[in-house]
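Each structure below is given as structure tokens.
Values in this text are rule-based calculations from the coordinates and carry no lab data. Only a predicted model underlies this, so the values are computations on that prediction, with no experimental measurement involved. Cβ atoms are built from the backbone, for glycine too; each structure is taken alone.
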Structure 1
Amino acid sequence: MSSAPTIAVDEHPLFEPGLVLLELDRPLGERHAESRAAALLRHDLPAPLQSDEGVRGAVRDLLRQAGFKPTGRSKPSSEYLLRASEEGRLAPINALVDLGNAVSLHSGLPISVIDLARATPPLRIGVAADDARYVFNASGQEIDVGRLLALHDADGPCANAVKDAQRTKTDASTRVALAIAWGTRALPGRCAAAVAWMLELARADGLGATALAPAYAPRGGSS
């Protein structure tokens, strides 16, 4: 079992993090079996959690708290998943991404999944600098993440509730990942329920899954 990483979290009036360490017994690319999570990528299936307009509004409020505008192409990833599912476009990708997508789709909370080996410590969650940007896909497209709550590593922001950085995404070689549920205190108990369900699904598919406690830090730490 890998040693648990330390995830520092800046003080924030709304953010309630859900952190899960996910470990595989072999590289991700060697896992070919259909997962329970992959079978849940339809919004109309029964699930322990269901999203609604109230959840979507609370998540948007979380993202806009520091000045980010969660609209258009910068809307929360959970909203993109819902639209893709409604249109029949939400397809399985891999065991780790499917896990995050399934829980996000039904809970309404955005969920990031990164390859821990591709992130350079120290790791910290806090509001990104005004001019922060990064590449988010293999085509080299960039997203402006200024003033958005984000996971930072030694090289800058690398994940958030909209689009994660290409440089830390999972690939066929991934063995250890970090999932982040971007929860809000405006929805008491929802983030904890989402984490509990993620742990259940992960363990049912033979993944090592451990909930991590955040290490709260004073607001305004360096990026």
Structure 2
Amino acid sequence: MRELRPGLWHWQASHPDWRPSEPWDQNVSSYAIDDDERLLLFDPLGVPSEIEALAAERETAIVLTAPWHERDAQRLVERLGVPVFTPLPDTAQDLMDTYGITAEQAGDGSPDVVWLLREKRGEARPYSSGDRLPFGADVFPGHKANDTVLWVESQRAVISGDTLVDFGRGLEINERWLRPGVTREEIAEGLRPLLARPVEHVLATHGGPTDRAALERALSSS
């Protein structure tokens, strides 16, 4: 774990569902922000003991950049009783439209965060693109409606789920998982308003921390 600036931490942990065929590295990144009012855990996995101890003493919330990034969220909710900010998972229709599967195959939709949303084993705080979250974060659209890019004003930080990634070539828009009919340029256009913000840190959950210059390159039109 390292502190990138006062109140902003980064760490990596091995993802339990990783396979060698994946384009992303087995070690994925999580982040914590202390904004003086609460402790925020972003896509937490393998939370360091120091951060978990701090969470037990503070008002704390988990923030998922995408519902499939739930990682250790359920365990933390069971232990700490904290709320979870999350985009909503794919519906059955979303799965049929994206993957061309049948209604029978789509079933009740994505199983992401079922324990939270359907089984009510935690306090869910759903959010979507265009929202401003109560801890001063603006939600930008990612490569899917429920994969988000967050601007956290207090830390001058951009936090991305699967839209801005580093798969070994530097920060880039993730073109591997674009929805049918969606182009890289469309995603870049939706994110370029971030460049009007005073960005200092760009925090990829696939990859790691980088800077404004990397974001400018990733969102360039070339």
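Here are the numbers for the structure shown:
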| read-out | value |
| --- | --- |
| Among 1, 2, which structure scores highest (criterion: mean count of other Cβ atoms within 10 Å over residues 17-24) | 1 |
| With distance in nm of label points 7 Å out along Cα→Cβ at positions 81 and 113 derived as 0.9, matching label from 1, 2 | 1 |
| Computed 11.1 for mean projected area of the Cα convex hull in nm² - originating structure among 1, 2 | 1 |
| Origin of the derived value 37 (relative contact order in percent (Cα under 8 Å, 6 or more apart); candidates 1, 2) | 1 |
